[in-house]
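Structures are listed in the sections that come next.
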Structure 1
Amino acid sequence: MSRAVIIDKNGGPEELKVVDVKVGEPAEGEIKIAHKAVGLNYIDVYQRVGLYPLPLPLHMGMEASGVITAVGAGVTHLKVGDRAAYASNPPGSYCEERVMPAKCVVKLPDAISFETGAAMMLKGLTAEYLLKRTLPQGGLHKGDFILFHAAAGGVGLIACQWAKALGYQLIGTAGSDEKCALAKTNGAAFTINYSKEDFLVRVKEITGGKGVKVVYDSVGKDTWEKSLDCIAPLGLFASFGNASGPVPNFSPGILAGKGSLYMTRQTLFTHLATRENTQAMADDLFDAVITGKVHISIDQTYKLENVKQAHIDLEARKTTGCTILTL
């Protein structure tokens, strides 16, 4: 048996319940993993409230780290006793032990703790595919300006550091002076407190009126329209989340009028569709962490039984960096 967090219906944090569930044995292509720590992400909120509809009852959580306790037929890249970590579908990481597909589970290097492994996978792999695989026409080069919203969040702080290591000038937005200072400390070249300043005006000032090559936006409804005006002609708007609500329907002609812009809506799990791609992205992330280019900041820790409070704080934007649940 394993303690696990489930919801029976979509709604607020009060729907999260800690229950005992039976853990079976892995079938072909699956592994069983005993968790050491579990990551908390905003996608968990989207799934809980039903913005991303999933069958109910729903086992919550998308990432964790732990030790492999059983391996199904056909799994060759993992063995019993391996330290491992993942960001993976289907959900179900908010638990002590689970059976799951092996495809997106990778060995966790000894140099990376279980806590860091649980905190870094979904956010770090997201930063990897954004900065390395979701690029404007002609790519990004040293000195290029990029705009990253929610720069003090879990993905944002990793992106600030990684962008600096790649030589980009990241302009980060956040909702308070404290969060802006945090983004700056983590490598943002410039920061904008959107509660005090018009980020469009500041971006134009910073870039000498030229705009940025790409905007990475996980906020959605509240930022997308002004973000388009921040982008240089032929630049890219990369949406990867909806913290303020989804981007409203719009005519593609808007993109033409603002400089023949490109727009894409990315999801991590498209990039993790194959084991080979998952491994390559994880290796890139592990290298960035082990070499010190990226430090994973775990700013909040909650016990599994306090998961409701963790969701309350996440939705209230009281969190910074990464958050984990401990067992």
Structure 2
Amino acid sequence: MPYPLRMSDQHSKFPERFAFIGFGEAAQAFVKGWRTVADIEVSAYDIKTDMEATRTAKMADYLRHHVNGAETAADAVTGADVVMSAVTAAASVEAARSAVPALGPGQLYLDINSCAPSKKRQSAEMISATGADYVDMAVMAPVYPAMHKTPLLIGGPGATRVEELLQRLEMKFEIVSDRVGDASTLKMVRSVMIKGIEALVSECIVAAVREGIDDKILASLEGSFPGMNWEKRSGYMLERMVRHGRRRAEEMREVAKTMDDLGIEGVMAAATAERQQQVADLNLLDEFDGQPPEDYRVLAEAILKARAAKKGNP
């Protein structure tokens, strides 16, 4: 379904046409950021338009961002110069497969999905067979507030070709190699620590709040690791888990697979995925109307209350 594009008198029309497979938070953030640089024609397909319960909301996303909504991935990709895959980790290979019939020489396929390098290589094999150039991209920070200037790592055979394009879009990136999987490996290994700390904070701080010893625990942590501002950091990390726990759990399952592929058992990554999933399954976003506070005590108490209700405790 086509939507009118909003053109600005301040920006020139960008010559390349863009398409997204998946139009969630990351895709919307990039489009919003790009439009501060130039007027860009964008089409998109999101699987949520296939489901009655989510179709209306996703169509509203297209309209709000002045994006041409497509009924299939192939429709979105057809005629696009640049295709960006921004789906869930579990759907990354299928997203690539859905684009193949509409891809050809000269097109760029940018895969920003947080998945194991082995999955990136599987997607790259399919995309490269069409003549399109595959680019392995790893998003290294939350897409808000930086949007299109969120740091990226880039690898794969299309890495050098995409460099000039990303510069014109004022994006922040580093080319790590011309091999598919190198950029994703860096992200996956880093996530063992970053998402793992979140899970540790959750387990530690929720238990501390339950027992009424959070002040003492935070003071002890600050003494052992000075300058970390553990009270503020704990609130931020719990907020991230409440808001994005489901997506983080999925990513950490990919991290665990990466560790297994490397011959290192992903024990910590798997445990982190489980803890992130537990918080996600409490569905606390609804309780906070989609805007959870960065207050560790409020969030910990909400987690405890929801867990008790789920277990049927008074």
Structure 3
Amino acid sequence: MAVTLKDVAERAGVSRSAVSRTYTEGASVSEKTRAKVEKAAAALGYSPNALASSLTTGRTKLIGLVSNNFHNPIFLEVFDLFTKGLQARGLRPLLVNLTDEIDPANSIRMLRAYSVDGVIVASSTLPATFAEGFKEAGVPVVHSFGRQSPSPKVNVLGIDNIEAGRMAARTLIARGYKHIAFLGGPELATSTQDRLTGFAEIASSDATVRWTVSFASNYSFDAGRAAMQELLRDTPAEAYFCGDDVLSIGALSAIQDAGLDVPGDIGIIGLNDMEMAGWANINLTTIRNPIRQIIASSIELIEASLQDGTRYPEARLFACTIVERGTLRPLP
């Protein structure tokens, strides 16, 4: 049978309330009593019941971890880092799949049913209003990888996607490509729109460069492969900025299957620097998204929001860098 709080109290020679206070964050208990309780608990193999504790404190320590793109392998890395980071701080991640969901109302109802203390929206494609819906419902929220704003209504952390688009265009032009192209994810995704804005700004400023635009149906390998197969039916560009590594890898697959060489015939640059991008058979030149730093900062902010509900929302911007590998021709 499971060891109960009563068993620990009897062995330690203290009241049940003393045992409860020992395992209640912020509760008052003497060091002598705490030592007796912990010694008895260790001898009996007792672990406090998190659900019972939440009834006492009114806090579940559950954090809803919300995303809408489970087709992209980068989110395996994202969820790994988030779950480890939250658990290290005594918080409990509750993973929520919102693929194809754009209305926060359904999500709010579901997460309220689980009595989550806060929510992290981990998405670069959802609009700002999605995360704002949680705040309006009184739920502390952080939007990781969200669209930047000078006056955010919720905590937003991520990269400057417009600048990432500029970096990609500058990188392609510096290598002497004269026909460059943007291959984005879903056309209505905020990340796609912003990356295209930056790319177009630089590409259109150089009169010697021709540039074109196309979109994939989503951020996935299959979507990137299908989009590139369609582009190869006509005259393809000399080099592509694929707005995401997984799109780039799908495009790379299509190019190679067509008997073409990367970077000999077509160059590719991605974005994110997911683990797979560095594999020897892929070796993707890409723009590094500092995912670890964004996630660590997101966890810090959600914890701070739980402790102080009056905090003003912050916008934290993280710098990107170019990772040189083998899918672009070298600089002249």
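No lab work stands behind these numbers, since they all come straight from the coordinates. Fair warning: this is a prediction, and the values are worked out from it, not measured in the lab. Cβ atoms are built from the backbone, for glycine too; each structure is taken alone.
One of 1, 2, 3 was used to calculate mean projected area of the Cα convex hull in nm², for residues 46-205 alone, giving 10.6; which?
Details: 1: 12.4; 2: 10.6; 3: 11.8.
Working through the options, I get structure 2.
Tell me which of 1, 2, 3 gives 59, 39, 36 when you compute Cα extents along the principal axes in Å.
Corresponding structure: 1.
A value of -8500 was derived for helix-only ellipticity at 222 nm (-39500 (n - 2.57) for each DSSP H run of 4 or more, over all residues; to 500); which structure in 1, 2, 3 was it taken from? Can you show the working numbers first?
On the way: 1: -8500; 2: -16500; 3: -13000.
Traced to structure 1.
Ranked on mean count of other Cβ atoms within 10 Å over residues 70-77, which label among 1, 2, 3 comes first with the largest value? Don't skip to the answer; put the middle values down first.
Working: 1: 14.2; 2: 20.4; 3: 17.6.
Largest one: structure 2.
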